[in-house]
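Given below, in the form of structure tokens, are the structures.
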Structure I
């Protein structure tokens, strides 16, 4: 059986995403129409640490599950990212820092020499097209399954609390999430070192920056939120303790590649993976405040509507709760993501609530999204059925504008 045939459960995977969060895809605008943008603020340059971006239109990390054997990026992945090189910054699909850190079928990794070589194909292609690209690094924690570990060991987490919903094994077969093994405090330096190693590998692979994934229900997020972290040691209990692993990870990664090439992604109010917190605003005010003074390139906040709140087509910048709540708490540049239209993005940046805005589904369907926004061109329709797994269809075959359309 060919590898593509094995991927036939893609629709099941989409259903699984919905099962993990009933509103995981809350906002799918009518992309057959353009979004008039009268302001040029999205096309102004932005300094993010060591990087100078030519525009403020960001391609965020987007799960696509199209890595090759042994979680290695391929020429197809290189083509996909290079098509979108006009983004101010591309952030890769969430990439596992270790075998233990995996949790999706065919997700890429950054922990072997083969994977580094695969990523070099990607970075070379993006740079040849004039782009900038950062590696998003993740450990799935409890949001995984023992079938991802060669020794069959259980997934790990801050506490022995299973994630809700349906899990997928590497072969796309369905099962339930297992009760994870609570990490011993003596193991946590190893998690930090895995992030450091992945950051080092990112530089070897030619990336311009890295992003530490502390959001969306993954391991670092599991430590931050008290619904999933019920530890009583130095990594649990108080918000200072629950923030410790994130800060240790950021310090290690910054020490490896330079703080000005390190971003961090957080998702206050997000409930993906069954996460919850008893006092989100107070706790994330502490977490975000603790990021100051570290010289980080940026903070990347996910809006609650992208993962849990759910909004309609008439949403406005007023729905951008996290940007409004936490922007003043962080002293550096801030990116925001969460079902934005270009017009909403203009309002958000103009209001000073963020410095740049990420567009997820729009970038999937429109490799030349930056140009389409600039000239108010119609957008391709996003095909959700091809989001996860598969080959070129729904990945590299979305059309760009013709030269005539770009000129006109």
Structure II
């Protein structure tokens, strides 16, 4: 059955202006030039998907399949943000023109082949200016060569894989968004090291590049310390229960566990298994599977371990952010536009932050073309993004890391996540 397409805003006429390709000044590492130089006449030429009054953007999300809740909530927040911008008149871009956003999207069911198909459809048929917020490592990896060959922005991606940000010279039209999996795992390792005592840590993760990235970050952070990695256990991406792996790790008697499980129901089952085994190591849950509901759904009895996770966004349901301006506006808009969506779910928060990143980039885009848009990302070196923690910022100028590249450590206590100090 053909994917459903939904549009936000007015229909756009397909842009027919010729596209002029400009070189994006990127260095192999460190900061890139802001891209401000170039021929003014060429800069003024328009890319497909943009007129003086509208800009067409696209995306592909897992609206069905095992991660449908993640995709649906992220999309709901993205749509709500865009609707709010359009109802206020649109986004005033860096060229001085105000445009409403026409947002086109399809369901990919978390299938890389379908995402690539959707991406080509967005570019070839829908004539989008660019895409953002697309979900998943394997899916975005499959789309990345297509995006860069066609020179269509593929930005602010729903994945922590380093490959989308570590070499923007090779892939100048692809940019990640949130911190890498290496960064997340290393943050937990650094916390264990900061305790300054001998600790044994066990490791559970998917048997793929994502699991390798977690392992790389953990190993690097504990090297030369009193913390030692005693055992690794892996599972296939298609597995949903990891009881045997958890049992083998429990046999080590490790003091800590990195539970690199990204599917929320499966993570709840891991916590239940810890309870059944009466093993309670200090346990780390990845950001994407650390919702309160994941913890509360686990029937672990009195053996729920000390839980830690990372964060780079504000928690709208945490009392400490009750009067935060970003959070107040976010909750108000979501209640008005899509009241059934869980505003505390991590992908809802991501969808809002990605949309805010996109609009703020458009505000800095000084010409109606894709090259100027990518240059605008490089020029955003200390940007405050809605729902991102105040002490973290968006930095698109460092072309070797994602724009948001830091994580804080949280501890689960009294039914909520609380920030803890490291070191």
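Each value in this text was obtained by applying a stated rule to the coordinates, not by laboratory testing. Keep in mind that what you see is a predicted model, and the values were worked out from it rather than measured. Cβ atoms are built from the backbone, for glycine too; each structure is taken alone.
20.5 is what came out when mean count of other Cβ atoms within 10 Å over residues 286-293 was calculated for one structure; which of I, II is it? Provide the component values of the computation, followed by the final result.
Values: I: 17.2; II: 20.5.
Structure II accounts for this read-out.
If FRET efficiency 1/(1 + (r/R0)^6) of positions 54 and 334 (r between Cβ atoms, R0 = 30 Å, to 0.05) computes to 0.75, which of I, II did it come from? Numbers along the way, then the final one.
On the way: I: 0.95; II: 0.75.
Clearly, the read-out refers to II.
When mean count of other Cβ atoms within 10 Å over residues 46-53 is computed for each of I, II, which one produces 20.1?
It traces back to II.
Of the structures labelled I, II, which one yields -11000 when helix-only ellipticity at 222 nm (-39500 (n - 2.57) for each DSSP H run of 4 or more, over all residues; to 500) is computed from its coordinates? Numbers along the way, then the final one.
Values: I: -9000; II: -11000.
Going through each structure in turn, the value belongs to II.
Where is distance in nm of label points 7 Å out along Cα→Cβ at positions 366 and 382 largest, in which of I, II? Mind dumping the intermediate values first?
Details: I: 1.2; II: 2.0.
Going through I, II one by one, distance in nm of label points 7 Å out along Cα→Cβ at positions 366 and 382 is largest in II.
Quick one: Rg and Dmax of the Cα atoms in Å, for residues 206-373 alone came out at 16.0, 52 when computed from one of I, II, so which one is it?
Working: I: 16.0, 52; II: 19.5, 61.
It must be structure I, since only it matches.
Which one of I, II has Rg and Dmax of the Cα atoms in Å, as calculated from the coordinates, equal to 19.6, 64?
So the calculation was done on I.
Distance in nm of label points 7 Å out along Cα→Cβ at positions 358 and 390 computed as 2.2: which structure among I, II? Show your work: numbers first, answer last.
Values: I: 2.2; II: 2.8.
Considering all the candidates, the number was obtained from I.
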